[in-house]
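So, here come the structures, one by one.
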Structure 1
Amino acid sequence: MTESVTHIHPKLLDILKSVPDPEIPVLTIIDLGVVREAVVLEDGSVEVKITPTYSGCPAMDVIGDDIVTAFAKAGMKAKVKLVLSPAWSTDMISEEGRAALEKYGIAAPLDATADKEALLGNKKRVKCPQCASKNTELVSQFGSTACKAQFKCNDCLEPFDYFKCLT
């Protein structure tokens with residue numbers, strides 16, 4: 001797992017854990033790994049640095065607004081900065097986040113090699129989040145959002161999203 005957090009001040013962590021990803025609400029922005037840094041500045045305000053899951057991700061504006069709102073509810077002023085480097089990777093999703101994805105019905109990302117084989121239809125590697133079968137097939141390289149692909153299980157016949165591996 002790649003380390004995504006440079007530094008999060010301990011008193012800020014619980015507030016950040018309360019901010020869900022707007023596209024996958026079972027994940028917090030901490031679970032997703034988009035928070036790079038959160039510090040208390042000399043004037044008592046908070047600065048949070050976040051990285052988009054992919055260039056142009058429309059959720060980043062919402063995440064920024066949600067962070068500001070969460071800190072305002074806690075009586076703190078926050079500003080959010082977008083940082084692009086190093087780039088976000090699916091390796092930054094926490095183990096708790098991966099488990100939450102599966103429970104929610106979205107297959108967690110595989111490693112880069114397995115992901116390529118699955119998305120090209122070469123090997124059945126994506127596990128169905130409903131029945132755990134790997135007898136699944138790609139329906140579309142694009143799912144409900146650009147970071148997901150659509151699969152179906154040939155055993156339980158349920159469709160499901162697969163969170164694509166980005167490294």
Structure 2
Amino acid sequence: MVGHLSHIAPEIYQALYKVSDPEVPVLSVLDLGIVRDVKQSEKQLEVDITPTYSGCPAMDMIAVEIKYALESIGFQAKVNLVLSPAWTTDFLTEEGKDKLLKYGIAPPLETSLDKQVLFEDARLVPCPQCQSSNTKLVSQFGSTACKSLFKCEDCLEPFDYFKCHK
């Protein structure tokens with residue numbers, strides 16, 4: 001169970017765990033760390049979520065999916081979009097980072113390395129297919145704003161890199 005959510009009932013946690021990010025469906029909203037708080041009174045729940053990027057187009061769908069998931073187990077739910085504190089890749093769980101890698105998206109590096117990768121000619125992002133570090137930044141923006149597009153120079157496969165941001 002995610003530490004800051006250890007106060008919620010297991011059935012609520014499980015319902016939230018089943019809600020996937022529509023842009024990276026192998027990640028739950030809990031893996032992503034966007035569920036910031038859950039408050040309960042009787043059968044009423046209030047869930048605070050933080051977008052990975054302000055203006056993230058997936059947040060409306062995520063809020064609807066959270067509401068449906070909680071209603072399916074008998075709760076009325078209100079979902080609040082909370083912008084502060086801003087989401088960082090520090091909120092990703094280790095399980096989430098592993099899921100990204102297995103899905104073919106390179107998980108974020110630490111902040112200082114990330115800046116080298118995105119603004120210098122550093123070859124630090126390992127290819128999720130062959131694990132080679134002989135990779136090249138193709139575009140600052142990949143399939144979504146939170147990812148960059150890379151290409152492996154060894155296996156020649158393109159891949160997304162989930163950008164670190166604080």
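Where a number appears in this text, it was derived from the coordinates with a stated rule and is not lab data. What you see is a predicted model; the values in this text were computed from it and never measured. Cβ atoms are built from the backbone, for glycine too; each structure is taken alone.
List of remarks:
- Structures 1, 2 were shown, and distance in nm of label points 7 Å out along Cα→Cβ at positions 58 and 82 at 1.4 was computed from 1.
- For 0.5 (distance in nm of label points 7 Å out along Cα→Cβ at positions 34 and 146, calculated) the corresponding structure among 1, 2: 2
- Source structure (of 1, 2) for distance in nm of label points 7 Å out along Cα→Cβ at positions 26 and 106, computed value 1.6: 2
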